[in-house]
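Listed below are the structures to be examined.
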Structure P
Amino acid sequence: MNTYADTVRVGVAGATGYSGVELMRLLARHPRARIAAAMGAPGAQPRRVPALARVWDATVNGLDLDALASEADAVFLALPDEAAAEIAPHLLSRGKRVFDLSGAFRLRDAAQRRRWYPRTPEPPALVAYGLTERYREAIAESPLIACAGCYPTAAILALQPLVQAGAIEAPVIIDAKSGVSGAGKTPTERTHFSECHGSISAYGVFSHRHAAEIEQELGMSVTFVPHLVPIDRGIFETIYARLRPGVGEPQIASALQAAYSGSPFVRLTGAELPEVKHVAHTNFCDIGWRVDERAQQLVLIVCLDNLIKGAAGQAVQNFNVAFGFDERLGLN
């Protein structure tokens, strides 16, 4: 399943949203992909998308499941959770590889899935959690890849190697900030320019679904507090953790370097702490850290572009792994 000799016909459902437009731009320049179908959400009216000029000049129609299944070998779902949950099983039954950017199939525990994604059916046995650097083998073999969320991508990439190395212990606090595009394209009072410009606000405290996703992958409880900041794109996470006895900066650096020595899109910056502008419009995730050995405290700073590494870029990276291509194709 993980090799493919020819160009892959790809379809994008949800091609008019922020993540969908980014997907279209990336796939249009991908040397092993050919965009065969670009559709909006179910029931969407036909429209031309100015942002896709000379990328896809045809009209983007509402979702036609039969046409999508017949025209594409691999399908990217940049749709709301409920729509993806309904559509994905039909595409899988027709032998398609599905790369789902929604949260519909990310949670493995049935009770958690019912709580956060109640419209999601029982997922197929071979669903892979689509965080490329951590699950390449599963992604290569699975017909359904549930691409990781933007906040969880940053948190898990930074923390999972340290948890697995036994380097940190509770409490773990994730202070996370996102640009406004992370809320999606449909306008709300919170995302209106006059509401978010010049302000920073916390939301979803103890009630954000991405906390469940992070805890699932780390196997431990975290305190996760997301914030909306007045920039168009970017994730910035400040993560606080307690070091286990005997662990210092060399052990933190060694664990992260061992985890990502073969990962072209994770950049370890050490004491040079990253910034959002360093990763904007790229598929990089930058991880920096500082250690206070006297107080046995670790601070990690993690940055990525929520629309690229946190969504469309990671989906294309997963596509490359799934079809046996160079992981960097279409993303450099």
Structure Q
Amino acid sequence: MTLRDAVQADQADFDRPKVPYKRSAGTNWFPWLLIAPSLLVIAIIIIYPVLYSIYVSFTPFHLLRPEQTFVFTVDKMWDNYIRLAKDDVFWRSMRNTVLFLAVTVNLSYFIALGLSQLMARVTRGQGVMRTLLMVPMMFAPVLVGFQFAWFFNATVGLVNNAMYAFGLLSAPKAWLVDQPTGMIAIMIATIWMNIPMLTIILLAGTLSLPRETFEAARVDGASTWQQFRNITMPLIAPFTLIALTVLSLDIARAYDIVRIMTGGGPAHRTEMIWTYTGRMAIRNSQFGLASAMSMVAVVLGVAFTLYLFRQLIKSRVAY
């Protein structure tokens, strides 16, 4: 057989109509059988509690009033949400949460970005620096709350004593009580705890960039700032969006640190949406109102997450 005959035979075989693959009836259910345990766990742990919370948010569920438990009526199903719309403390907690989220996420990002770029340029001792950077991540949020509550204590706190020593204070200052220092103290604690995770992600993205691109830019005379602005920042955009998504969702659920340091007070000055939800559910036993509050926060969180993921997809397409 000549080469021409072989090519014609291969072409004829390629043009021959293909018989569609028919999956046997027994193989349709087998993949579902394999993932059934995982689906069951997800349904029990995630889906059922969410559906239960949605239902409770439309009822006047009050733990101390059994006659109102699971009483669902169409004409009163929106009462909890109407009460929230008229609740000044709820709106104040929403404003505090948005302010807290905006400040802590942005400051954490800029500090972590600077640290990651500095660490990427270190040639010796980078492993030790990474290990030391991971130390704040080893502490539970409760311990971080107690630690910074002691730092900013009005009588025995480290901050007051240090400022006394340098002559910056002449009288004790109640950092966690005064406004706006109470919110600032919580922000400092949150930033300290979340910077390591963000720095590690940005450092991994920076170290994965191709060195040839930077070498070509240096040959063309690009400065360090031009390389950072035009090469590093666009290329690590996917890493940035992933880190910001995780960080934003984690900070938006801030409860432990706020609960330990200030408890949301005084006079709701540091109240967050989740601390106010816990107060209504645990202290006031108003589970219906607390569930409605949680649903509002969940909807906002999902919308924000979808927005960040859409931006992530765009950055991957562009770069």
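Summary of computed values
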| quantity | calculated |
| --- | --- |
| Distance in nm of label points 7 Å out along Cα→Cβ at positions 105 and 169 - highest-scoring structure of P, Q | P |
| Origin of the value 1.14, where Rg/Rh (Cα atoms, Kirkwood Rh) was derived from one of P, Q | Q |
| If FRET efficiency 1/(1 + (r/R0)^6) of positions 73 and 217 (r between Cβ atoms, R0 = 30 Å, to 0.05) is computed and equals 0.00, the structure in P, Q | Q |
| Origin of the derived value 19 (relative contact order in percent (Cα under 8 Å, 6 or more apart); candidates P, Q) | P |
| Which of P, Q yields -20500 [helix-only ellipticity at 222 nm (-39500 (n - 2.57) for each DSSP H run of 4 or more, over all residues; to 500), calculated] | Q |
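Read-outs: derived from the displayed coordinates by stated rules, not from any lab. As the structure is a computational prediction, the values presented were derived from the model and not from experiment. Cβ atoms are built from the backbone, for glycine too; each structure is taken alone.
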